[in-house]
Structure P
Amino acid sequence: MLVDGDVYGLGDNSEGQLGESEGESLQQIITITLVSFSKVKEVSCGWNHTLILDLEGIVYSAGSNEYGQLGRGKDSSNSTFSRVLKGARQISAGKDHSLALCGSKVLGWGNSRDGQLGLLIKKNYHHPHELNVYPCDYIFAGPKYSLFVTSKGVFGSGINQHCQLGLGH
């Protein structure tokens, strides 16, 4: 992403995560286009999916939807950036889950089989669900875990294999 809000991409596009037709890796830089006319504020890339947040707070996703990480139901993978939600101020893509910070509320979707969304039922969530982390100031989605910064401290959920949740072994 450039300072002016334009977004460019290249590399693996096997699941359409660059917003182009699924297929081979792209070896030349392409311009990533959105349906919106607003400039891009933030981009976050997962394993095979990409999230984009525009200046109006609208979140878009493209790529693999194997675990629901696109947040648009049980549709198959999608090589077109489509709207997921509005009102976000930050996004973060994990390996196969996604987070959005909307005001002080956290929404999460995708793979939570390892508890990375902090929800009681460990399954795939195909639509954004409000997580029990409120009020939250900052979010981070790791490969199979999530971190939430609040006024009361940093909280984590998911796999703690390498002590990334700050809990020790």
Structure Q
Amino acid sequence: MLKIKALKKKRATFHSLEQLHADKKDRYNRLSSKLKSERQHLENECDIFQKEWLVEERNYHYLSNINGIAKANLDKVRMENNWRNGEDKILPEFNCLQDLYENKFVQQENMAKQLRKEQKSTRENRDESMKQRHMFLDLEKLLQLKSKVMRKIMVVLPDEVSIGDHFSTGNDGVLLLP
């Protein structure tokens, strides 16, 4: 009986601890769920802010570059005004960029005219040049054939043909005609 009373007491303690555990577990699960929801909300908010930050950073760099280009253009305009007013020179022979560009433009036009003249001359002399080229190629073939024939004659009839009578050869192995 003593053991039964101790067992009942232990069971009562167990039930109270079990109830306390269930309450704390329930409280933990609710708190965990709430914190998980808050964390998810904060992560979403961070993603939104990060995307906004990237857009703003891109805009900042874009505007910064536009600003740099505008400043460079403004500096060019100021320098051009100084050159035009005679306060400074871009190069010793040119007072301003406009003079330099005009000079370059004239040079390019003159070069284009010269190239057109050369092209026209080449077109006009094309037939004559082609005729002369063909004549040279024919001459080259003729000399090669003559050289071949003379070698064959020298091999077949070395004693009967006297080179000195009809032909003379140079030191470089070139056949020279008398």
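Every read-out reported here was derived from the displayed coordinates using simple, explicitly stated rules and does not represent laboratory data. What you see is a predicted model; the values in this text were computed from it and never measured. Cβ atoms are built from the backbone, for glycine too; each structure is taken alone.
State the single structure among P, Q that was used to calculate FRET efficiency 1/(1 + (r/R0)^6) of positions 110 and 126 (r between Cβ atoms, R0 = 25 Å, to 0.05), giving 0.50.
Numbers: P: 1.00; Q: 0.50.
Considering all the candidates, the number was obtained from Q.
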- [ ] Consider the structures P, Q: one of them gives 0 for helix-only ellipticity at 222 nm (-39500 (n - 2.57) for each DSSP H run of 4 or more, over all residues; to 500) as calculated from the coordinates. Say which.
- [x] P
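Matching task: 51.9, 157 is the computed value of Rg and Dmax of the Cα atoms in Å. Pick the structure from P, Q.
On the way: P: 15.4, 47; Q: 51.9, 157.
Working through the options, I get structure Q.
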- [ ] Given a value of 0.35 for FRET efficiency 1/(1 + (r/R0)^6) of positions 78 and 150 (r between Cβ atoms, R0 = 30 Å, to 0.05), point me to the structure among P, Q it was derived from.
- [x] P
Open item on the list: Looking just at relative contact order in percent (Cα under 8 Å, 6 or more apart), which of the labels P, Q belongs to the structure with the highest value?
Closed with: P
Open item on the list: When FRET efficiency 1/(1 + (r/R0)^6) of positions 6 and 30 (r between Cβ atoms, R0 = 25 Å, to 0.05) is compared over structures P, Q, which one is greatest?
Closed with: P
